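Asks: The data blocks that follow each hold one structure.
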Structure 1
Amino acid sequence: MTFKKICLFFCLQCLTSIQLAAQTANFRYEDAVYSPYIKTVLLYPAFGNDFVLPPPIIPLQNQSLRLEFDDMTDSPPRYTVKIMACLADWQPATLNDIEFIDQFNEFYLTERETSFNTKVPYIHFSFQVPAVKLSGNYLLVVYEEGNAEKVVITRRFMVHENGVGIGTAQNFVVGGSSTFQNQQVDFAVSYNNYSIQNPMQEVAVVIRQNYRWDNALHNLRPTYVNEFDKKMEFRYFQLENSFQGGNEYRFFDLSNAQARGWGIDTFRLLPKKNEYYLITETYRNGGYTNLMPDINGRFFVRNIRSQDSKTESDYMDVVFRLRALRAKGDVYVTGGFTDFALADSYKMTYNETYQQYECRLLLKQGVYNYQYTLKQPNAKPDEVYFEGSYQQTQNDYEVLVYYRQAGSRSDRLLGYKKL
């Protein structure tokens, strides 16, 4: 094979990854589910525990990532998985597959189990994600075998190096009402192990709150560089590194189908599918701070009456009820189980008789955190409207340090720190 043909082969491999996305009109480089028959998607480090699973962020030296989901159809198709390399802003990187993975970048999902002793049948799929060679951002794409246009799942994950030191602290925001509502993350980065020529331009930092991408702070640049000590300072004065504190998440417990768990008002055990009605709730904005511990918006699958929660946890209808005056906009149930997306399936309807918002969702047994979000026309999603925002709320923060050398076609993830 001539040099020209080899270059063409590599270019075609690169285009294949990018065109996979372009072929699907609603494809998004984010956590998303594109089929109504796919439920309870989990992507987590395989060394995590069985309950509150860690986010899909793994070290380059110890990669062990697992994907799981349920298909609600009787005879699901065969699924294929592909990995896409992405930049720090989650746009596709123009890398050839061979540059970031040693294997042929097309994998078949062969691990599947039928649900056992459940009223609602489903097929449970599992997949061990192959290791990659470069640190950075990646997108896992699941589609129907032989049809790249039928994408059913996209899931983000990150692979990080451990070469930089990240010093972090959570401080009070100074100034006005923000002092009582917001939280500020201050940090510095030491890069003794790297020869970074232009830190001001080549290094960018992302901060996430509670493992979310929808409200993350992107592209934070150093404000001061000490070249002698190889240390970057990130000191901001316009609240660039502050978040709304929010409130502790509401939560309910469905781990025991035969009993009324926390947050459950009433339930009905029906022949085909059980129904659970959550306690009717109201506003928490205006002085009501929830002091109950939470898992910061996440959820986990659990059936305390079985040996295998993955295949023996049932699906059930869960009815959310929020007593409130009709708002000017749409109201959604949001949480980790919705990917914090404002999708139609999570939108609530208003019951004029009881003057409350209601929503019915099909969920798998487990423990769930959630909140209520208002979306007004031409405005950002508003979580404070119903939930409030308080400085003393306990939140998890993550600092991700990205580096792109001049002329490079990818962003390395040099370091990761959880606060």
Structure 2
Amino acid sequence: MPLALLALAVGAFGIGTTEFVMMGLLPGVADDLHISIPAAGHLVSAYALGVVVGAPLLAALTARRSRRTVLIALMVLFVAGNVLSALAPGNGSLLAARFLSGLPHGAFFGVGAVVATTMVPPERKARSVSLMFLGLTVANIAGVPAATLMGQHFGWRATFLAVSAIGLAAIASLALLVPHDGEHAAAQAGLRGELAALRSLPVWLALGTTVAGFGALFAAYSYVTPMLTDAAGFAEADVTLLLALFGVGATAGNLLGGRLADHSLRGTLYGGLAALAVVLTLFPLLMRAQGSAALAVALLGTAAFVTGSPLQLMVMERAAAAPSLASSANQAAFNLANAGGAWTGGLALAAGLGTTSPALAGAALAVLGLGVASVAYAVDRRRETPPTGLVVTSHVPEDTGALHH
């Protein structure tokens, strides 16, 4: 695999760290800025809002630019947002800095996925995307715990300065390892072509699959701490280690999904969503004992992230003429899944259905994702079927290889 994928993974590692570390820093931030924990929680929402806004906007505005230049510029914006977070004098300025930090997130992964697939043979596209996403999953194993520990010992501002340093390392790696693509801009469809990609029904169905599929994950994961403490009986101090198990499972699932999707994209997607539905359905049973609960957390990460690179590649293929905007929009869809999944799981809890009920709500979303993916496949079949009324004069079977994803 090209070394340039390492540069993309370094950027993904920094982004993944800054996205999730705020959860562990909330008490320290709230105490330092003299605000409540719920008010500090808005800092998580500000970042997510930045992702949703920035993903399609920045991808569209940079459609004619060299992708290498765009990736470096996005990481510069990322570093600026984290430096401003470290220097923020109050809650309002920190909210603005977190929003700024989130802006490049979706566009980086979207454009990065396109770059990753252009550097490898067609049969390795999904694997190349999974290797870029590897930085995101490893961030949950190493980056977030280390950054949280740093914040607890040296203050939350030191954490954001450390993340900024990771961003600088990513900029250097991108400049050294990602090849120049000066001829790319002239060959692209430009902003109009990128926007045209979002008028395609298959693209929207692919995005809908992402929202439902990853919404299933976040319906359960958003409430995994009370499941582990109240249902499985773990101490709160054990939760950090168990969440690292989730990261290990997510890393394994990401690598497995990339490898399998290069052989069968749809088969991997369907299999991953079905496995996710099964794991979430079994969650109430698995949470009855600590050993099986730990296994459930790891399996949740594996089943969910098996679908990551297939979902990203499916969106890109549905917008093959102008993939950057659609690919970035898929990152916005992941964040919508985060918010929507957490809301759905919360509804189950509010209805008094029990501590583990968010997992069952997630299972329903996974089944919904399977349904949307099936509709997407049916639409693809219809569009690829020759118009009726044509006279077939040959008994030679037509090549249906394009349908075997």
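Just so you know, all these numbers are worked out from the coordinates, no wet-lab data involved. Please read these numbers as outputs of a predicted model, since none were measured by experiment. Cβ atoms are built from the backbone, for glycine too; each structure is taken alone.
Asks: Give the label, chosen from 1, 2, of the structure having the highest value of percent of Cα pairs over 41 Å apart.
Replies: Working: 1: 19; 2: 13.
Greatest value across 1, 2: structure 1.
Asks: Here is a follow-up. For helix-only ellipticity at 222 nm (-39500 (n - 2.57) for each DSSP H run of 4 or more, over all residues; to 500), the calculated result is -26500, so let me know which of 1, 2 that is.
Replies: Values: 1: -2500; 2: -26500.
Checking each candidate, the match is 2.
Asks: Tell me which structure, out of 1, 2, gives 0.95 once FRET efficiency 1/(1 + (r/R0)^6) of positions 157 and 381 (r between Cβ atoms, R0 = 41 Å, to 0.05) is calculated.
Replies: On the way: 1: 0.95; 2: 0.15.
Structure of origin is 1.
Asks: Computing FRET efficiency 1/(1 + (r/R0)^6) of positions 109 and 245 (r between Cβ atoms, R0 = 41 Å, to 0.05) for each of 1, 2, which one ends up highest? Mind showing how you got there, number by number?
Replies: Working: 1: 0.55; 2: 0.95.
Structure 2 comes out on top.
Asks: So FRET efficiency 1/(1 + (r/R0)^6) of positions 45 and 93 (r between Cβ atoms, R0 = 25 Å, to 0.05), computed for just one structure, reads 0.95; which one of 1, 2 is that? Can you show the working numbers first?
Replies: Numbers: 1: 0.65; 2: 0.95.
Source structure for this number: 2.
Asks: One of 1, 2 was used to compute relative contact order in percent (Cα under 8 Å, 6 or more apart), and the result was 17. Which label is that?
Replies: This value belongs to structure 1.
Asks: Here's a follow-up. Please compute distance in nm of label points 7 Å out along Cα→Cβ at positions 117 and 261 for structures 1, 2 and give me the label with the greatest value.
Replies: Details: 1: 1.7; 2: 0.9.
Once distance in nm of label points 7 Å out along Cα→Cβ at positions 117 and 261 is tallied for 1, 2, the winner is 1.
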